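**Q** What follows is a set of structures for review.
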Structure P
Amino acid sequence: MLNYFKDRVDAIHVSFDLDSIDSLFAPGTGTPVEDGLSVDDAKYILESLASSGMMCSLDVVELNPLLDKDNKTLSIAIELIKTTLSKLKLSLSDELSA
C-alpha cells in the first residue's frame, strides 16, 4: 500500500489518535473504543509509516490525563513515539547517506 504513495506524494504527515487503541489498553482518552487496535498493531502501523521514508511529521493526540489510570495511556503514547522516532531516524539516515 505504501508503494502506491511513493510515486504520488512527497511526504506524509501522520496524526495518530490514541483512542483508536482498545480502551482496555488505553483508558485515558475522551472517546474510548472497544475492540480497537492492540498496542502492537499501533506500533506496527506507525513503524511501517516511519520506516517508509515518507513520514515528515507526527502528532499523537487524544490523551486525556484526567481519565487515564496509572498513566497507562501516557506510557503507551511515550512508547509509540519512541519506537516511531527510532524508525524515522533510521530511514532519514538512509536518505542522507544516499
Structure Q
Amino acid sequence: MSALAVWFFHIPIDTIESRFGAIPSMLPTPTFPVITFEKIRLLFPDAMTIALLAAIESLLSAFGGLPATGAIARTATNIKAGAISPISGIMHAL
C-alpha cells in the first residue's frame, strides 16, 4: 500500500540504487592477490588459530559427537540418534 502511495504521489525516497548506485550485471573478473612475505607474516597467526579450532571441532565431533559448534557436531549427534533424512536435522534443531 505504501509503495503505491509513493509511486502515485511521487514522494522522493532513498533507494538502494540512488544511495549506492546500480547493482552490477556481471561478476567481477577474478584476480590473484599479491602475496608478500609481510602479508603471510601478518596472517599466519590467524590462520593457525582457525586451523586449530577446526581440528578441535573435528575431534570433538568424531569422538562422541560433543557439541562444539553447530554444523558438524549437530550432524554427528543427529546421526548417532538414528537420523535417516534431512527432516531429522530440522526436528533436531527444534
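**Q** P, Q: which one has relative contact order in percent (Cα under 8 Å, 6 or more apart), as calculated, at 33?
**A** Going through each structure in turn, the value belongs to P.
**Q** Given that Cα Rg over 2.2 N^0.38 Å, derived from a single structure, equals 1.96, which label among P, Q identifies that structure?
**A** Q
**Q** I would also like to ask the following. Out of P, Q, choose the structure whose coordinates give helix-only ellipticity at 222 nm (-39500 (n - 2.57) for each DSSP H run of 4 or more, over all residues; to 500) equal to -18500 when calculated.
**A** Label of the originating structure: Q.
**Q** Assuming 9.5 is mean count of other Cβ atoms within 10 Å over residues 37-44 as calculated from a single structure, say which of P, Q it is.
**A** Structure of origin is Q.
**Q** Let me ask something additional. Looking just at distance in nm of label points 7 Å out along Cα→Cβ at positions 13 and 77, which of the labels P, Q belongs to the structure with the highest value? Write down the numbers at each step before the final one.
**A** Numbers: P: 1.9; Q: 4.3.
Evaluating distance in nm of label points 7 Å out along Cα→Cβ at positions 13 and 77 on every structure, the highest lands on Q.
We did not get these values from a lab; they are worked out from the coordinates using the rules stated. The structure presented is a predicted model; accordingly, all values stated were derived computationally and were not measured. Cβ atoms are built from the backbone, for glycine too; each structure is taken alone.
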